[in-house]
Structure P
Amino acid sequence: MLSLIFATSLLCGPLLYYTFYIYFETKARGVVGIAHPHDFWKVFYGAVIYQVFRLVVIRVTHPWHEAACTKTDPLQRKRYIEKSCEASAKAPFHLIAFVWGWIVCRNAGWLPKCLGGTVEMYSLFTEMTVKEFPFGSPPEAVVTYGLYCGGYHFSEFLRHGVFERHRGDFAEMMVHHICSIGSIFGYILANCHVLGAPVAVLHDAVDIFANLARIFQPTKLFIPVGLLTFAVMMFIWIWTRLLVLPVVIYRLIFDLIPLLRAHELSSLTVPYMSSLSFFCACMIFLHYYWFILLS
C-alpha cells in the first residue's frame, strides 16, 4: 500500500514540472489574472477555515449523533458516530463548493450542458480549452474558487496522512488525495481553469448526498431519509463519475491533445495534458472501485 502511495507521488513530478514551466511562460508574457505562488495564501486560509468549521460542527453535532445512533456494539457505535460527525461537516462544505463553482463556471461560460450550463461538452474540452489554455485571462472569481477549495483538499490530505493511518482504506484515500491535489494545483498554476474548474464542480456534486447518507445511516431515519439520499447519491455517482468524467478524459486524450500538438508551446502543453489525464484516469479507476464496494 505504501509503495502505491509512493509511486503515485513520484508520478506527480512530471505534472508539476510542466505546470511550473507553463506558469513561467504565462508570467513572462504578462497574462492578466493568472494565479501566482504568492496567491496560495488563499489555500492556507481555505484549509484553516474548513478545519475550524469541521471541529465546530463535530463538537456541536456529536450529542445529537450519539443520541440518534441505533448501534449497540461499542466499537461499531463509536465508529458510526465519528463518521456521522465528519459527514455533518463535509455535507455543507460540498454544497457550498458545488454552488460556488457552478455559479462562477456558468458566469464564465465554462459550464457544460450536462451540469445545467449552456456549452457543449465537446466544445468546452476542445476548442474552448485550446483558446483559453494557457494564455487566456481567467475570471478572478474562478481563480479564487479554485484556491480556496484547494485548501480543503490540502487540509484533508494532511489530516488523513497524519491522523488516519489506521483506516482500512488509507492507501486508496491517499492516492485520491494526491491525484486531487496534483490536478487542482496543476490546473491553477498552469492557467487551465477552463478545464479544471468544471471538472472540480462535476466531482463535488455527488459528495453532498454521500455525506447526507452517512449522517442518517446509523439512525432510525435511515429508511425514509438515508435510503433516499443514498439512491440520489448513486444516481449522481453513475452520471457524473462513471459516465461523464470518462467521456471528459476520452476528449482530452483523443481530441484535445491532438489539437494541442499545433500549439506554439506544444512541447509543454501536450505532456502537461497527458499527465493531467493520467491523474484523472486514476480517480476514475477509484470511482469505479468504490462504486462496486457500495453496490
Structure Q
Amino acid sequence: MPAPVQEHFDKKMLAVHIPDLIYGFGVMRRDMPANAGRFARLGRLKNFPLAMIPLNPNGQTPPSVTTTRTDIDVEIQFFGQWSATNEQVVLQNQDPILNEFSNLHGISLRRTEDALIRDTIMASAGFIRAVGGTNGDLPTNITPGDIDAVTTELIGNDAHRLFSLERGEDRFGTAPLSDSFLGLCHSNMIPSLNSMSDFTRRSQYPNPNMALERSEWGCISNLRVFVSSQGAVLPHASALGNDIYPVTIMGAQAVVAIDQDSFTSQFVFRPAWVNDPLARNSTMAWVASFANAISDDEWILNLQCTL
C-alpha cells in the first residue's frame, strides 16, 4: 500500500492584511504636466485689506491696494519595488503564484501612497497636546474639550469644513451631524473615542449610509473620525514614556497631492523568456510618482493624545 496522504493544500489562499487607507481622504489633487520639470509650484495670493475709510467727497482717488504671492514648491519623486519568481515555482506550485504576487504589489502601491501622505502630515503640520484628560500623562487622553480647542483654532484660521450638515431623521437612537472637519487616527484610539459621552457612532447617524467608508468610526462635535491600523503613532513619546497617537484634524484644501501626467503608476511584468538568458526567472514590479505637501498649515493640526 502507498503511504497515506499527509496534507491537502486548499485551492484558495487566505486573505492578506489590508489596512484601511484613510490619509488620502480630503487631499486636494493637482496634475503635473509631462515634460514640465521636477517641481510643481503652487501659488496663493494674500487677501486685499478691508476698505474701512469712506471715499473723499472731493473726488480724490485713494491709493491702489497691493497683494503678495506665496509659492509652495512640491518635488515629484519616484518610488517602486519588484519581486523575482523562478519558473520552477510557477511550474511546480499548484497555487496561482503570479496572480497572488500581482495583488500583493497592488496593495503595496496603495499602502505606500497612503503612508507617504501620513508622514508628510506628521512632519509638517503643527500640533496641539491634549490636556483635558485624566490619565496623568502629557499629553493626556482625548476629551471633547481638546477637540473643540482644535476646531476653534481651525475656524479662527478660516478653514472650511469638509462635511456639510446632515439633518436628523425620524429614526430611533440617531442624531443629526454638524458640518465637520476630517479626523484621521490610529485604530487603537477606538476605545478612547467610544468612551466620550458625546461621541456618535456611525450606526447612530441619521442614515448609516451617510458614512463615506467602512473606516469612518463616528462623529463628535464638528469632527468626523476615520480610523486605520496604519494611522500615525509616536512610540514612547509622552512624558511617561507611553505612545502618542496624533489625531489629524484638517479642513478642505489643507493637503495637496500631485499626480504626474503620463506616469502616475505603472505595473511592470517581465516574463522569464524576456528577463533571463535561461528563461528561468520572471520579475514583477510597480513604480509610481508621488508628491505631497501641506498647502496651508493653518488649516490642519495634529491633536496629540495618549490612551
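Where a number appears in this text, it was derived from the coordinates with a stated rule and is not lab data. Please read all numbers here as calculations on a predicted model, not as lab measurements. Cβ atoms are built from the backbone, for glycine too; each structure is taken alone.
Quick one: FRET efficiency 1/(1 + (r/R0)^6) of positions 25 and 281 (r between Cβ atoms, R0 = 25 Å, to 0.05) came out at 0.45 when computed from one of P, Q, so which one is it? Answer for the origin of the read-out: P. A value of 45, 30, 18 was derived for semi-axes √(5λ) of the Cα gyration tensor in Å; which structure in P, Q was it taken from? Going label by label, the one that fits is Q.
For which of the structures P, Q does the calculation of helix-only ellipticity at 222 nm (-39500 (n - 2.57) for each DSSP H run of 4 or more, over all residues; to 500) return -5500? Computed on structure Q.
Between structures P, Q, the greatest calculated value of FRET efficiency 1/(1 + (r/R0)^6) of positions 225 and 265 (r between Cβ atoms, R0 = 30 Å, to 0.05) is seen in Q.
If Cα Rg over 2.2 N^0.38 Å, for residues 153-256 alone is computed to be 1.26, which of P, Q is the source? Answer by label: P.
Here FRET efficiency 1/(1 + (r/R0)^6) of positions 145 and 273 (r between Cβ atoms, R0 = 35 Å, to 0.05) was derived from just one of the structures P, Q, and that gives 0.00; the source is Q.
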